[in-house]
1. For distance in nm of label points 7 Å out along Cα→Cβ at positions 52 and 68, the calculated result is 0.7, so let me know which of I, II, III that is.
2. Assuming 1.00 is FRET efficiency 1/(1 + (r/R0)^6) of positions 12 and 100 (r between Cβ atoms, R0 = 35 Å, to 0.05) as calculated from a single structure, say which of I, II, III it is.
3. Of the structures labelled I, II, III, which one yields 19 when relative contact order in percent (Cα under 8 Å, 6 or more apart) is computed from its coordinates?
4. Of structures I, II, III, which gives 28, 10, 7 when semi-axes √(5λ) of the Cα gyration tensor in Å, for residues 28-83 alone is computed from the coordinates?
5. One of I, II, III was used to compute log10 I(q)/I(0) by the Debye sum over Cα atoms at q = 0.15, 0.17, 0.23 Å⁻¹, and the answer was -0.74, -0.87, -1.26. Which one was it?
Structure I
């Protein structure tokens, strides 16, 4: 007697696997998006804290983000998790005629977050 699976048994198993994947994949991508947003918030907080510390120590804002690395306020400029690069940060200059060029930092991405706001407005 031959042992093996029938076509019906294989189709049932494939249908079960497909159903489980249909439930798991959207959940996975949602968690990736949440992690990306959390990392962006953390990196923005880190950059803004370094800018504030630089201003507190020197009385002026840094000229570039690389100056924060040079003066050891940061080990390296963090990566924008949305764009995947550390060169896409948008630098906001000081509101008044204060010295320096980096008053605030925003994401360089124009994509929308899960709550519908643009990442470059955070």
Structure II
């Protein structure tokens, strides 16, 4: 079995696409209208793929506090500097639970926790 993607319902497609393209660095693969008032976008390359779904009839998106998506970065410190320049606040961290791993969290426009991890 192979993992295909993770799906997230979003409040605003443009804002979410901007976040995942500019902040996370994922590329847009497909974007299409999926019915009246509904749009779907797929982002990512290789084994990292996410699906964003916007439905104009759904006024709120609920994201649980115990769910997060993790993305590997070359340098936690450089990513923190980049996010500060973009006006993105850290939710928590940086945390270094062992000598080989360092990470921190931010939130996406929908309230989903995003973890950036440096493997040292």
Structure III
């Protein structure tokens, strides 16, 4: 599916996604990555949604964002509670959703000027 936004203002935004890829500013990515409005962190983790580790989640805590959207592939899969627990005390919202929903939600929040990150895990 292609996504269209009218106000990109130099931000990294998702322009398309499919079963095995996302496109950020028309550049395709097919491996786990983190997308921030100002930067992209490729190869964030080699984990699947089921095998995310404390190290993977700690990296998300250090991004300096107010919200992290964790896209868990083609379907919603929650990481263990122990991995999600540190976000609330740090004042960082963690929203878990499927990859497509994470892309759409990220675009809305980034366009609003929010400090958001999309951490995507491919199946």
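Throughout, read-outs are computed from the coordinates displayed, never taken from laboratory work. All values reported here derive from a predicted model rather than from experimental measurement. Cβ atoms are built from the backbone, for glycine too; each structure is taken alone.
1. Value 0.7 for distance in nm of label points 7 Å out along Cα→Cβ at positions 52 and 68 corresponds to III out of I, II, III.
2. III
3. Details: I: 19; II: 24; III: 29.
Going through each structure in turn, the value belongs to I.
4. Going label by label, the one that fits is I.
5. Values: I: -0.74, -0.87, -1.26; II: -0.71, -0.90, -1.43; III: -0.59, -0.77, -1.45.
Source structure: I.
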